[in-house]
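Next up, some structures in structure tokens.
Derivation of every value follows stated rules applied to the coordinates shown; laboratory data play no part. Predicted, not measured: the structure shown is a model, and the values here were computed from it. Cβ atoms are built from the backbone, for glycine too; each structure is taken alone.
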Structure P
Amino acid sequence: MGIAWRGAELRLLVPILLVAPLGFIVTNIALTGTLAAGPLGLALGYGVVILVVHVVLVLARHRGDQLLLPAAWVTGAIGLVALNRLPQDLAGTSALGFDLGMAATQLLWFGIGAVAMLVIAIGLRDDGLLRHYKYSWAAIGIGLLLATMLFGYEVNGARLWINLGPVGFQPGELLKIVLVIFIAGYLAETRTVLASARMRIGFLSIPPLPYLLPMLALFGIVMLVVVRLNDLGTALLFFGTFLTMLFVATGRRSYVLIGLILFVAGSFVAYELFDHVAARIDVWLDPFADPLGAGYQQVRALYALGRGGLFGQGLGQGLVTLGGSTTIPYVHTDFIFTAIAEELGLIGSLALLAFVAVIVFRGLRIAALARDDFSALLATGLTVSLGLQALIIVGGNTKLFPLTGITLPFVSYGGSSILVSFIMLGLLLSISHRSVVEEGAPS
């Protein structure tokens, strides 16, 4: 087999290599009136990372999907430009234990994530380590959550972080992958039995409990612990991913209905029992009831979206920063989409979401072409996780959903999120490569 030149990928990467530096240049001139070397250095570094990843895939004769990476790189470029125009000390000391400035730290994490992605995409030529050790992966996931409960510390009211020496990390990010691996492995083994359920409760069909209980037990433990950690965004993400994978594996609409009923009931119970859940929902329903207190963040975000209009204020021209400080708290993580929408407008926002949609579409295509049930379910779970994460955070910014503390993949500031998102891409590329090589599917 000769070198796989990945020509379609290269043709799509060239515009990114041209547009990303232009975004840095325009933003820097708008903010300072001059062109500094720092932003150009970031743009050059980002371009180098992109080209190195492409060349390594070509030399490795990788035949995986060629549209997945360009879509991810362009969303990352938009996020990097947006972060570069914010105060660089906004995030404080980085999770790496030192401060390079927010945009430079984000670029470093892109490099680390790209290395992890290449290791998985090229090195994982057999999924046996994932498929046959699903219960071990489940135990690792529960261990991560317990470690967070015991040794973690709170940031913005949620106990999400633990320190590994000088490096801070969010175990909940890695849990996204671990949980998907377990569910994919379990459903691949039991999907026939689950799909042919004969037990009924009224008009609803339910699967044989001995086959469903292990998965429900693990998922219940995860959800309880996540709620205990006040990480409701991750809980919603896990629930949506689990329900989607169950439906894809069985085709049973009754399971989806049961899941939605459980979700509504659980939401009501959580609203009544947990003050932080009630506060989030109350702010979502009426942020203007306390516009200078609990609703301040949401209100400022809505005004920023309104200022963006159709075409935006222009790069560097938004009021997301005023007088050297930000007007929206945690704009670099929770509200990065709002900052982008203010400066690029509805057109720019829809363009960003279109690139996210491309990632989701290609991920689902990889799942459809996968060589076996496990690979198909794994690709589905990873893709749905990325897509739901984007939907939840964008919906929170626009007041479609209650605000949660998760990040926008490849866009929001955060090393854990960037690293885990690239690991997901690596797994998708690995599945895609095996499908092309072993089944002769088109790349």
Structure Q
Amino acid sequence: MDALTLARIQFAANISFHILFPTITIALAWLLLFFKLRFRATGESKWMDAYFLWVKIFAVTFALGVVSGITMSFQFGTNWPGFMERVGNIAGPLLAYEVLTAFFLEATFIAVMLFGFRKVPEWLHTLATGLVAFGTTMSAFWILVLNSWMHTPAGYELRDGVAHATDWLAIIFNPSMPYRLTHMLLASGLTAAFLVAGVSAWRWLKGDRGPSVLAALRSGTYVAAALIPLQILAGDLHGLNTLEHQPAKVAAMEGHWETSGNVPLLLFAWPDEEARTNHFEVGIPNGASLILKHEADGVIQGLNDFQGAHPPVKPVFFGFRVMVGVGMLMLVVSWAAAWTLRRRGEPTVWMARALVAMTFSGWVATLAGWYVTEIGRQPWLVTGVLKTHEAVSAVPAAAIGGTLTMYLATYAALLVAYVAVVFKLAGKAGKAVPTIARPIPLAAE
């Protein structure tokens, strides 16, 4: 492989590993705040027992997210110097805003959140949890602003080939930012909700059926059931926005080659880029036209209109179907589980097993969606401004291949260790003495 291909694979490996952890922590912090507020409102110890387990898992997840994020940022200088040379006047300040407004906030109050429960007043500990949750969301905001700007750049001008900001509000609120931010925050909510529900269901199957287990199980299940319809709606709106600004990406998602109306929604096909056609098509007549144009004969641009300037079709086409397929599975499982819990008060064995199987389903959907988004932008690194091959460094392919191998081995080991630690912590929680023996007299604070 050449240096460009290896550099792309390396960055993909780094960001794929990194994104797993913020996807959990962004929403898990808000679930922790919910547990804390429920404890303050009711005085019931089950909420603090749930809090103390999940704050440990949050800490491990947060640590891995920070470390992998630092590793990923190094590659801007080592493998992709052309990115900062061309658009650093915009990307640099946005990354700095993320550090100043979000990371410092998280770093300051996470210590109080993790270690301060019996050392600071109850209200201050709750406030620290809320500030960490706010910080994780602000961090996502600034990162999604930069990523969205790379897809739909606005508020800039080129001077001697270098991008300079002319309108920071237009840069921040670029055309795709609201859709991408909403889609990502909902994805985080679903990822954290299924993680909490799945691990709690695993504890329930192991015989740990205490109040804190059921409280966390219900919370995760109900959050997932509430968010998945919103995510489907947000995904549809995001798709329409993408059709407007990145029609080649949508054509690849749909496996659509010739500009035409009455476009079917392909459930399965095997795209063939050499022959410019699909094999083994199975589709719903007029489905894509109805979804994207809201009329059966709606005309959609085909990939042949973008020859030489459209993304690789297979990864975008199949990644989109994996994302949507997992989303539909989330809808079925979360609604069935919520209905079961509403009727019975606890899950059935088969329902618990289904939730365990879905524990990391958010990761699968997030990665699939991320690949659709990022591969679908090719051949551009910043649409209309900077092509990917223009930003790569002169580092030899052998050097990139060596570091890539080390990254992959390290990330595989860390991922296995992370999953093992999550379930080990959950298993220990079932054997521990309840953390709060009696409600704290809130009136005496």
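Suppose you compute FRET efficiency 1/(1 + (r/R0)^6) of positions 278 and 366 (r between Cβ atoms, R0 = 25 Å, to 0.05) for every structure in P, Q: which one lands on 0.05?
P
A value of 25, 57, 17, 0 was derived for P(r) over Cα pairs in 20 Å bins from 0, in percent; which structure in P, Q was it taken from?
Structure of origin is P.
Match the computed value 21.2 of Kirkwood radius over Cα pairs in Å, for residues 78-293 alone to one of the structures P, Q, and report its label.
Going through each structure in turn, the value belongs to Q.
Which of the displayed structures (P, Q) returns the greatest value of mean count of other Cβ atoms within 10 Å over residues 246-253 on calculation?
Comparing P, Q by mean count of other Cβ atoms within 10 Å over residues 246-253, the maximum is at Q.
Any idea which of P, Q comes out highest on distance in nm of label points 7 Å out along Cα→Cβ at positions 22 and 334?
P
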